[in-house]
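Scrolling down, you'll hit the structures one after another.
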Structure 1
Amino acid sequence: MCGIVGAIADRNIVPILIEGLRRLEYRGYDSAGLAILNGTGHLRRLRTVGKVRKLQDALAETPVEGHLGIAHTRWATHGVPSERNAHPHISRDGIAIVHNGIIENHEELREELSKLGYQFTSETDTEVIAHRIHFHKQKLGDIFRAVRATVAELEGAYALAVVSEDAPDSMILARAGCPVVIGVGNNENFVASDVAALLPVTRKFIFLDEGDVAEIRRTSVRIVDHEGNNAQREVRESSLSADAAEKGEYAHYMLKEIHEQPRAIAQTLEERVAGGKLLEAAFGPLATEVFRRCEAVQIVACGTSYHAGAVAKYYIEQIARLPCWVEIASEYRYRNPVVPKNTLFVSISQSGETADTLAALRMAKQSGYLSTLSICNVPESSLVRESELVLLTRAGPEIGVASTKAFTTQLCALGMLVIALAKFHGTDPERERGLVQRLIEIPGLIEKTLHLDETIKKLAERFADKHHALFLGRGQMHPIAMEGALKLKEISYIHAEAYPAGELKHGPLALVDADMPVIAVAPNNDLLEKLKSNLQEVRARGGELYVFADPDSGFQPSEGVTVITMPKHVSHFQASAVYTVPLQLLAYHCAILKGTDVDQPRNLAKSVTVE
């Protein structure tokens, strides 16, 4: 989604803004721009459609320098991708703003401003904010008060950074529903929508609360809360390193992140399991009592995180013996759910800023749930800060839009939740030790699975000219098939669907022919024989089968059947994390052969912070 970077310093801040934008490219965007207060006291704006490198090329042709400025990468919501719709937007008297989010009442504000004589040069909701700030500044005479008056009128979600020629020593920041942070430097300060953008210049950050408006100067920060009171927000030091998001030896971030999964999972488990036991306090100080009282679980998530939740449903019901419901957040938030007594609400998000998931959490907090738990990869995120219980996945920065290590660490975090719940609902210490051991073994099993990379690379050549694919699984492997299909279509643009294998005869068999590859995940579990029967239906219709199979599953390669042998001794509790890895690799190598943009696939964004 959109990205914000800003800086005020005694040095030229243009390189800082460009580097910050580059570090936010993973969020997805269609245009980029900046506005700099130059040495003459006037704003210089430069905007381009496309990647940040195009903005860099434009700067090379038209150099700009200054000590105060804002920059932005835009993902289109209002108005097509174009230079006139790109940020920053400027109003009269040199007021410039950048904005993340959506303003729902922008049309009525635009109509009112048009009647007042304001001329609009874009289709965006953001330009409305710029003109509204100017309108209030005329009456109030102060940019800080004008921003406060403006945001009081806005309906929707926003993170704003505002600069004005009349206030060359300050920048105004505001947030409601969208993340934004202040980076604290030595006689210089910065702003961004993500900590990662500022790691080269600072490790110290201030996180604004909902409704905060801040005035950032070179040597000071003043914050006012939504009620107009002066507020103190803690300065926190990030543990992330500046090079945590670099590709290193890998051709793409996605490939790097696939190979980082063993370490990411091990880090997620660290300090949370010990002596064959799960330390439920890792979820928070109130966790023990919540898990003891829990009688049901409601999981809400989007996209890949939804698939992780769908896997967890099987384990929660089979191991913890608690009823569990899994729902897509964008659907859940628009109905009136019946909440059974003592139900734990679990939200899952890689970024912790997913708009629908965050809205669902906020609704759940008013709906009578026992407690709220978030599973997330970003410690400073809104989801984490607004949940009562938290389990961070420790995957590190994930830059590739198609999630890989965030997904498998979510699966392992959910595995810990299963054990935590089961501990209070009938699981004895011996079984707990066994489940903990299975989790600890997952990084090693994934290391072995990664050795299939060359095999899968050759396999992908058979997919290069295909337009459709079908993924099959049974039980908890059906969500893994869904995740495999999602990965393939996300980055290779091959249309892919996933089905429970038992549903083939209820419709999907009509699609099967030699031109539609059928990919199956086949661990050696209690549904294996059922799966084999389903796959015979595929072969009987001339379908080409590609089976990722346990060595003891009994699958043999034959005409029309390719078997990829997975590591031995993968248990039922481990299979979901282990079997997703070859599907990630298959999607990656197909995308390479198709020549697509692996890390930034078209039309998609990493962090979906609007509805």
Structure 2
Amino acid sequence: MVDYLPDDSPSMEAMNIMEQEFDGSVPNTRVMIHDVSVAEALEVKEALAAVDGVSDVTWLDDAIDIKTPLEMADPDTVETYYKENNALFSFSIRDGDEVAITDEIYELIGEENAMSGEALDTATSQKMAGNESLYAAALLVPIIILILILSTTSWMEPVFFLTAIGVSVLINLGTNIFVGEVSFVTQSVAPILQLAVSLDYAIFLLHSFQDYRKQTSNPAEAMQLAMKKSFPAITASAATTFFGFIALSFMNFEIGSDLGINLVKGIVLSFISVMVFLPALTLMFYKWIDKTEHKPLLPSLKGIGGTVLKTRIPSIIIVFIVIIPAFLAQSQTNFIYGIGEQPETTRAGSDIVKIEETFGKYTPMVVLVPKGDVAKEEKLVQELENLEPVTSVLSYVSAVSSVIPPEYLGESITEQFYSDNYSRIILHTNAGNEGAEAFSLVETVKDNAASYYQDDAHVLGESVTLYDMKHTVEKDNTLVNSLTVIAIAIVLMITFRSISIPIVLLLTIQSAVWINLSVPYFTDSSLVFVGYLIVSTVQLAATVDYGILLTEAYKEHRKEMPSFRAMKKTIDEKIFSIAVSASILSSVGFILALTSSNPIVSSIGLLLGRGALLAFIMVVCFLPAMLLVFDRFIEKTTWKANFYKGK
């Protein structure tokens, strides 16, 4: 996730300086070895340092002189590294090779010992991305096929739908070779999201084709009419989703761009596949559809429109009561900015618990200050040591002495503390990686360092990176949501040639988004911010299709009959199609949530599944009520509405 921060963020600048000045990096892994003596721990330290890709292994002998009895040393310092015969080592793992190196370390330490840290989280996430995507797809495709079989009257139609979209998904995955690399979040989410979001296009076209086949015996003519009829609805649906995903690519935190560009490619390819490949495929094999026809497997929903419309007044009252608290609550949710906690069911998750039970939380932090003024450095180190969440400080003045000039000592002793231009101070803290305490500590350390060195001091570490991430994505949130709403509003204005319809549609879907994102606040649970940011865009862009389908049909019926009859007929005709689409998107979300042990992917799935259901309820209950209440206003603000004037 660090790779996606802007290059000009303070933590990235600090990281670049340290990479240029020092061989080592910030410790990103911890290993705990059970029941060892000091001598045995030193042997383990040597074995860990010998692993290719492991550097800067730190233990008790780097903080105190272990030749003297441990009872004479500061007990807090000793217990940071060695407690109840358990030894805790911290070190760095080479960036890019986390999977291979952590696997080798696991072989070295065995099942009874434990490992945790940022590098292990990365390795775990990378392993999960490929395997869990296949597992999710294996569960999802049969469920989608079942939904499509239940919703169609031919055994072959679902095959046509999935072939058209499946081809575009595969092509999209193939084009990633030109991008170079994609995030594990994109790899896990994008193919399944593309399938769920764009399957509607194929359904719209084939249903229209089947309708026109009842009017003409020429399949080619029926397809021409179907393409002409469904083109505006498919284009509008694709355009809203397209611009919603384009908005993600404007994020400074480049994970949004990574996912946004991937999904934009997917939507364009799905649109082309449905409008070019699917018609050709259907005309070649339409006889298969005829031969495999079956009776409807679900009862008709005709007549449900009248029942739904009886709830129109309560629906409006309930939504307007809920919408303000939901809007306020979703902005007060407690967010997680990193990958999140690994589940305890995984080895990585259970190892974290074992280490924290013995040694507590641990987050390393590095302060880089200009080299030269030892007295000033010593004062800063003393201030940092007095901070409550700081358990120990490793620096030249604390580990060696401020009175011994570094020139008198060998490079092997001084190289971890001094470069040509900078002095390095390593803090061990128990404030955690993120949250109020961790971010408060980051600000305090920055302020303390700046009081001595102004802008020449640099701070880095996982909590510092997440602090920068927090500030970056908070700005992104406002930008992305604004761009999404504006882009979709413009598409809707062009589609419906109306000023009022986009407002009603956006209020409907945005209300569903706010209610969805307020749930974590009311259930007192944290939400992964990347998931929040993506879903707030994806839910709006993807589920507005339901509103477009219903409103387009209502607008046409309204030209021939009064508002109430027009809406009743619209709901009777369209509720089934909307339910199919919503059930597919919701299934995708809940399956991602159930199958992924990656907290980001799981969070996106849960929000998406719940969001699709909420959007369905809002479009079926709240949107019709709004269209009826504002019918006259809509007529006056829609170009060439031509609404029926009779009673």
If you rank structures 1, 2 by Rg/Rh (Cα atoms, Kirkwood Rh), for residues 308-347 alone, the highest one is 2
Just checking, which of 1, 2 has the largest value of relative contact order in percent (Cα under 8 Å, 6 or more apart)? 2
Comparing distance in nm of label points 7 Å out along Cα→Cβ at positions 172 and 436 across 1, 2, which is largest? 1
Source structure (of 1, 2) for helix-only ellipticity at 222 nm (-39500 (n - 2.57) for each DSSP H run of 4 or more, over all residues; to 500), computed value -10500: 1
P(r) over Cα pairs in 20 Å bins from 0, in percent derived as 20, 49, 27, 4 - corresponding label from 1, 2: 1
Identify which of structures 1, 2 gives the largest calculated value of Rg/Rh (Cα atoms, Kirkwood Rh), for residues 324-555 alone. 2
Cα Rg over 2.2 N^0.38 Å, for residues 292-459 alone derived as 1.86 - corresponding label from 1, 2: 2
Quick check for you: by Cα Rg over 2.2 N^0.38 Å, for residues 52-395 alone, which of 1, 2 is greatest? 2
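Computed from the coordinates by the stated procedures, all read-outs in this text should not be read as laboratory data. Values in this document were obtained by computation on a predicted structure and should not be read as measured data. Cβ atoms are built from the backbone, for glycine too; each structure is taken alone.
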